[in-house]
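What follows is a group of structures, each given as structure tokens.
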Structure 1
Amino acid sequence: MVPMAHGRNVSRVTVTADVILFSILTRESAEGTLVDISRKGVRLTTDQSFRRDQKLALNLTLPWDKPPIDVLLAAVKWARGNQIGVEFIDLEEDNQVLLNTFLQSCGKL
């Protein structure tokens, strides 16, 4: 378990995978690389600048032969250098099942 801000604890999986970020406000897109993932969010690196509380949609291409996971709504919780922490807000049930299956396959759920 890795402690998170606000006293929460979640199991995280260290993973290197592609992510596409879409700004909800401007509809601009950016590419990034996942650093770790949990059932509540991700940490990633990107060359694009993001600010705290910025709303995003994400497309996560995890290292397995399943479809990418689409996160309909997420929020930037922190940004430090080229890394950002993103919390999932709206994840459809089938994508939540895919995420849970991935985390279980890594022994982290």
Structure 2
Amino acid sequence: MSLSLYMDEHIHKAITEGLRQRNVDVSTVQQDGRSGFPDVVLLDRAIELQRVMFSQDQDFLIEAQRRQSEGVPFSGVIFARQSRVDIGTCVNDLEMIAKALDIADFANWVQYLPL
């Protein structure tokens, strides 16, 4: 089991690098050439890439909730409010999620950090 993550463009670089050092499969919106794209497009892209979106942008929660209520599939969102979760906690929680679950576990789901 393993979960691949797709990092929103506003995620602190230390989170992404910390996860890579722990052998978590991470791709960023910037690496994918999608900086500045709307959240709707990024959630669709996450499905294409078979990755779960990690964001600290509350707009992703709004789009995920819309999709849940309308039955529009998405590969999942992990959300952490910057004011409530520090970088180390994000790295630890995301590593645990990524190594314990797979993409099917997150279909149409929103997970909040900290765990």
Exercise for the section: Assign the value 35, calculated as relative contact order in percent (Cα under 8 Å, 6 or more apart), to the correct structure from 1, 2. Expected result: 2
Problem - Test item: helix-only ellipticity at 222 nm (-39500 (n - 2.57) for each DSSP H run of 4 or more, over all residues; to 500) calculated as -13000, pick one of 1, 2 - result: 2
Fill in the blank from the handout: distance in nm of label points 7 Å out along Cα→Cβ at positions 26 and 98, calculated, reads 2.7; among 1, 2 the input was structure 1
Fill in the blank from the handout: When distance in nm of label points 7 Å out along Cα→Cβ at positions 42 and 90 is calculated for structures 1, 2, the one with the largest value is 1
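Coordinate-derived values only; no laboratory data. Owing to the predicted nature of the structure, the values given are computational and were not obtained by experimental measurement. Cβ atoms are built from the backbone, for glycine too; each structure is taken alone.
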